[in-house]
Structure I
Amino acid sequence: MAFTSWRGTLGLIKPTHRPGSLEETIRLLPEGIGVVPLTIGFKAGTTREFQEGLPAIEDKVRELAEIGVDLIGPGGGPPLMVHGYAGERALLSKWEDKYGIPVVSTGVTQIKAMRALGATKIAGITYFSGSINHIFTDYFTDAGFQVLAMAGMDVPFDRVQMLSSHAVYAHAKQTFLAHPGADLIYLMGGGWRTLDIIETLETDLDVPVLHTVPARVWSTQKSFRVGERRTGYGRLLAELPDDPG
């Protein structure tokens with residue numbers, strides 16, 4: 001069975017059943033790029049749940065390969081980031097060899113996007129609390145970035161989507177101003193609805209802002225050799241910088 005669109009088809013694996021990022025991704029992708037979405041259903045948002053959910057992620061990778069998509073994207077950074085920078089890459093390589101289709105994780109899209117934007121020092125915010133933020137810090141440090149902050153917000157995992165984007169703006173701005181020298185603001189996670197504040201933060205603080213949805217849209221375009229710019233969602237989609245590889 002093969003489902004394809006004339007510019008390419010992305011098989012997207014969402015870690016939760018939460019609406020939001022899927023719709024945003026589809027709206028921002030250019031016409032002619034199709035999306036086949038599958039969901040897993042993580043509920044707790046803990047390190048243990050993500051680690052133990054690895055077989056479920058591979059099941060979705062296998063299913064999408066059988067469907068016949070052109071690119072497989074395990075969504076959500078944490079479910080694979082918890083295996084470490086090197087561990088994640090080993091998993092992606094194994095799946096590509098096993099199923100014969102490119103597999104690009106959320107972490108990979110973000111690392112490439114950060115490099116494309118010229119970032120070396122990042123100030124990150126997340127909707128997680130506790131030690132899992134140290135895992136995210138180690139992940140990006142191992143990828144070659146200086147992580148000046150990975151500041152979590154204390155919000156229940158199943159209520160992230162109800163958080164005001166203005167509250168996220170305030171947290172991101174406070175974190176950035178507290179860490180001079182950061183050359184990129186990183187908004188971790190697709191659960192919060194923050195597309196409307198990306199350009200505002202960039203204008204107010206004169207620094208690029210990276211969010212998971214624009215990063216996935218940029219990466220997918222690069223994978224399919226498509227070059228449609230979109231304004232209103234930050235520099236990454238407005239400028240479409242080259243993929244550094």
Structure II
Amino acid sequence: MSQPLPPSTFRRKKSEGHKFASLTAYDYPLGRLLDEVGLDFILVGDSLGMVVLGHPDTTLVTLDDMIHHTKAVARGVSQTLVVADLSAHSAETPEQAVASARQLIAAGAGAVKHEGGTEAIPIIQALRAEGIEVLGHIGMLPQRVREEGGYRIKGKTPQQAEQLIKDACALSEAGVFGMVLELVSPPLAEEISRKIPVPTIGIGSGQGCDGQILVTYDLLGMFPWFKPKFVQPKLDLASQIQGAVREFIGEARS
């Protein structure tokens with residue numbers, strides 16, 4: 001089981017100019033493989049709703065789903081911080097958030113991730129009061145994709161930019177050890193990264209963040225049905241898997 005990460009660790013690393021790298025994992029073998037390569041943290045993301053469970057988005061992922069997959073990943077991880085997403089509807093009040101986060105910690109996570117800006121401060125504060133480490137998440141919020149009508153870059157207007165800066169500063173002051181910036185306009189993401197003492201972990205937000213995170217299946221070309229524009233796959237694993245299976249079929253039927 002990974003240990004909770006002191007916020008000072010990530011803050012100190014940022015102050016030293018460290019660039020953070022993180023990927024997602026959803027099961028034991030992937031967790032174990034990623035544990036051996038030196039990532040800063042492994043996220044058990046609710047993106048498993050799409051890439052593992054076949055849902056159209058993350059809104060249908062349950063807390064039970066997150067507990068199940070966190071346990072699987074944690075069995076393979078011994079030296080990297082495991083962060084688990086608080087799923088949609090599992091943290092709608094501070095009390096519920098604490099109860100849900102405790103279950104994810106018991107499942108093997110060392111910290112939880114929660115989506116939201118200033119409106120999420122009471123939840124962040126409640127979690128921190130219980131000694132639970134929290135990774136923030138602002139910008140495009142996948143758990144609100146249906147309300148927002150799709151995946152769109154945030155921070156293009158002065159009003160959005162001002163709010164995102166307020167969100168980032170508020171989360172930092174509330175005690176998050178870092179925050180994901182998803183689909184934030186790159187110039188704004190870079191500005192936010194300069195303004196706050198905790199590291200920003202970008203996804204589709206440019207290179208001005210303090211680090212980057214990707215869905216591992218996107219990085220490996222393992223989910224060909226949807227390819228984010230900001231990802232350059234390092235492999236075409238989907239085709240390699242199908243090729244290996246076709247070869248097996250040919251051998252089995254020869």
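Any read-out appearing in this document is the output of simple, stated calculations on the displayed coordinates, not a laboratory observation. Just so it is clear, the structure is predicted and the values come from calculations on it, not from any experiment. Cβ atoms are built from the backbone, for glycine too; each structure is taken alone.
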Q) Which of the displayed structures (I, II) returns the greatest value of FRET efficiency 1/(1 + (r/R0)^6) of positions 116 and 196 (r between Cβ atoms, R0 = 25 Å, to 0.05) on calculation? A) II
Q: Can you spot which of I, II the value 65, 39, 38 was calculated from, given it is Cα extents along the principal axes in Å?
A: II
Q. Which of I, II yields 16.5 for mean count of other Cβ atoms within 10 Å over residues 36-43, as computed?
A. I
Q: Work out distance in nm of label points 7 Å out along Cα→Cβ at positions 188 and 204 for each of structures I, II, then name the structure with the largest result.
A: I
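When distance in nm of label points 7 Å out along Cα→Cβ at positions 140 and 164 is computed for each of I, II, which one produces 2.5?
I
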Q: Name the one structure among I, II that distance in nm of label points 7 Å out along Cα→Cβ at positions 132 and 228 of 3.4 was derived from.
A: I
**Q.** Highest-scoring label, criterion being distance in nm of label points 7 Å out along Cα→Cβ at positions 100 and 172, among I, II
**A.** I
